[in-house]
Structure I
Amino acid sequence: MLRDDDRALLARPLYAFLTVAPRGDRWPAPRPVWFEVTGDGDLQMFSLPDAPKLDRLREHSRASVVVAAPPGEPEHWVSVEGPVTVHDEGGAELADRLAARYWTFEDPSHAGLLEEWRAGGVVRIVLRPEVVHRFSA
């Protein structure tokens, strides 16, 4: 599903905007998340286990993610949607990998926040792409 140019964009430390089904009469509200692409082309993210998005994902196990190149670069974005699974295992390891990808750890508060995530029992969210849209200028 993902092409080489999609994977090149997704390999960068950019934010993904995760959208899940809203609750009640609310509108969908994307949230920025860290992510990585697995060898199989799935997108993995992590979350604290008490995050409201997890309740909605367990109720409606579909989501979408959009990642875009930053300003100053030619327009390039990838949108992925598909079924989502939530896993109790692997969240802490994923948080460690993603922290190394997104942070330099020069800020001592980053290490403390990572420890809080580990202690909080982060879960792993896996989105399996069924539909991929893209644009590249």
Structure II
Amino acid sequence: MSSRTNIHTGAPWESIVGYSRAVRFGSHIMISGTAPVGVGGEVVGVGDAYVQAKRCLEIIAEALGHAGASLEDVVRTRIFVTDIERWEEVGRAHQEAFGGVSPATTMVEVSRLIDPAMLVEIEADALLTDS
């Protein structure tokens, strides 16, 4: 029987919306949509989609670590951008994080994110395999 572990980071939205940064259920790890937020709650890299994507991926890597995984275990990402014309900036950050792993991915344009200064939000799913 698999067990469930909820991983919280203390982001204000977690308690308001009622979600976890990540959920590990057995060998599956699902990372919630991750925005480019700094430790003080501020938006990181205002105006810079590359810097924002890098920050999202740093937070994802940290959450994966708390779940006993790493970026190498990621099998799928979903990327939400507010301006699809800037896909290359976000794609470069994604490639730097996952170039050796090449997870399945989707990038879509959305009208806006929870804070107008946010240009990108990223979700990830990871799968741990038996060693």
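Where a number appears in this text, it was derived from the coordinates with a stated rule and is not lab data. None of the values given here were measured: they were computed from a predicted structure. Cβ atoms are built from the backbone, for glycine too; each structure is taken alone.
As an exercise: distance in nm of label points 7 Å out along Cα→Cβ at positions 27 and 51, calculated from one structure in I, II, equals 2.2. Which structure is it?
Only one of I, II returns 2.2 for distance in nm of label points 7 Å out along Cα→Cβ at positions 27 and 51, namely I.
So if we calculate distance in nm of label points 7 Å out along Cα→Cβ at positions 3 and 123 for every structure here (I, II), which label has the highest result?
Biggest value here belongs to I.
With FRET efficiency 1/(1 + (r/R0)^6) of positions 11 and 59 (r between Cβ atoms, R0 = 30 Å, to 0.05) computed per structure, which member of I, II shows the largest figure?
II
Taking distance in nm of label points 7 Å out along Cα→Cβ at positions 35 and 67 as the quantity of interest, name the structure among I, II where it is greatest.
Largest calculated value belongs to II.
Quick one: Rg and Dmax of the Cα atoms in Å came out at 15.0, 43 when computed from one of I, II, so which one is it?
Matching structure: I.
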